Structure 1
Amino acid sequence: MVVGVPQLVRLVRTRRVDGLSLTAWRSILAANLAWGAHGARLEQLTMILSNAIGLCTTATIVVLLARRFRRPVVVLMLPSLAAAALMTTVDHVLGSAAFGVTAICLAVVSNFGQSSQLVRAPHVAGVSSLFMTMAVLNQLLWTVWGLLARDTGTLMTASTVFALATFNLLWYALRRRGLRAFFETSLASASPEPALITLSE
């Protein structure tokens, strides 16, 4: 869906990446690919289209983060492509429930990566509040869809990610209200300035 659009707009508008997790966005990239393939297997146009749109947004965010961290884009995307291929294979060979388990694992990695940044980053101004809110609502909608479509994989994953995304939203709100970082990252302590990306590279 368009959940990632507010984060992309914030990145382009402010050039701030502080509080964003590269691990999370790489995992989201893998998820977009794998869920799109899952939708194709189920012949669910809604799932295919929403993940295709999400893929465009997520890939752009990963490219912008790669610039910030001065890392080759292809190198950053290879693990995402491998994870998506593995998940798609599991879906085709073992079925929807097994796919759901792999999707939960990926979602935990993604949300834990974002949680870690929200807890440790000295600033979270690079994170879009609208994105955080939409992520929770998106997972709630997918949970309902999983119930209606009776798709075990979607239901398992969406309900788990809903809980994780809710934690991230609440922690983000606390940070924006003045809660200090815990276990601040070494990169952050070396530079008190917010992390910026250069869009012209």
Structure 2
Amino acid sequence: MDNNLLYTDEELVVDLKAHWLFLSGAMILLGLSIIATFVAIEFKIANLSSSGYQLFLAIFLLAILAFSLLQMIFKYIQWSMTHFILTTNRLIIKTGLITTNIQDVSLDRLINIEVKKSLIQRIFGAGNLTVDAGLDGSQINFYYLANPAKIQRLIWSQVSLLKASHGQENNTSSIPQQILLLHELLLKGAISQTEFETKKAQLLERM
């Protein structure tokens, strides 16, 4: 993550990317295009050195293959450039290929966090988060997030810690819960061992 996104009094909690399901549509199209092209060439249904429908079919299949490959590259770059970031003070969504788009909301403004899952997302452990951020009805959305229910609990845990640091709460009971949630994310592969150990040490210092 770009450290320039953090304020001087702010620390990173987690920096996540979308679940691989984000790429599934492009992956399926590319796979089908490769299979169709291979079958057509293997059984001489399509032939660039021929004429008539065989030539037309060969050009058509190659065009579809090129399109699906470009789409896969585009989706992968989009996936790699999209970040869901939770800090000690804010939620940040960073997106953009050519220009960078950053949405953020202060944790003390959060009203509700809703998790939505389609059938396919439920099967593969992904989902969407919709965060209500303020009485004006503003929302921040992140799609295809891995383990969204755990992220939801982690956000609320961080909200509790933020309130405690502002004197609105006088206990650190949410720190062990947050470490447990971070460990669950580690086991799921959503964060690295280094990220887990760093954040765990920071949390333990507050106790």
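Just so you know, all these numbers are worked out from the coordinates, no wet-lab data involved. The shown structure was predicted, so the numbers you read here are calculated from the model rather than taken from an experiment. Cβ atoms are built from the backbone, for glycine too; each structure is taken alone.
Observations, loosely collected:
- Among 1, 2, structure where distance in nm of label points 7 Å out along Cα→Cβ at positions 103 and 127 as derived comes to 1.9: 2
- Ranking 1, 2 by FRET efficiency 1/(1 + (r/R0)^6) of positions 31 and 183 (r between Cβ atoms, R0 = 30 Å, to 0.05), the structure that comes out highest: 1
- Highest-scoring label, criterion being relative contact order in percent (Cα under 8 Å, 6 or more apart), among 1, 2: 1
- Answer label among 1, 2 for the case where Cα Rg over 2.2 N^0.38 Å, calculated from the coordinates, equals 1.00: 1
- Structures 1, 2 were shown, and Cα extents along the principal axes in Å, for residues 55-150 alone at 63, 33, 23 was computed from 2.
- Structure responsible for -16000, with helix-only ellipticity at 222 nm (-39500 (n - 2.57) for each DSSP H run of 4 or more, over all residues; to 500) calculated and labels 1, 2 on offer: 2
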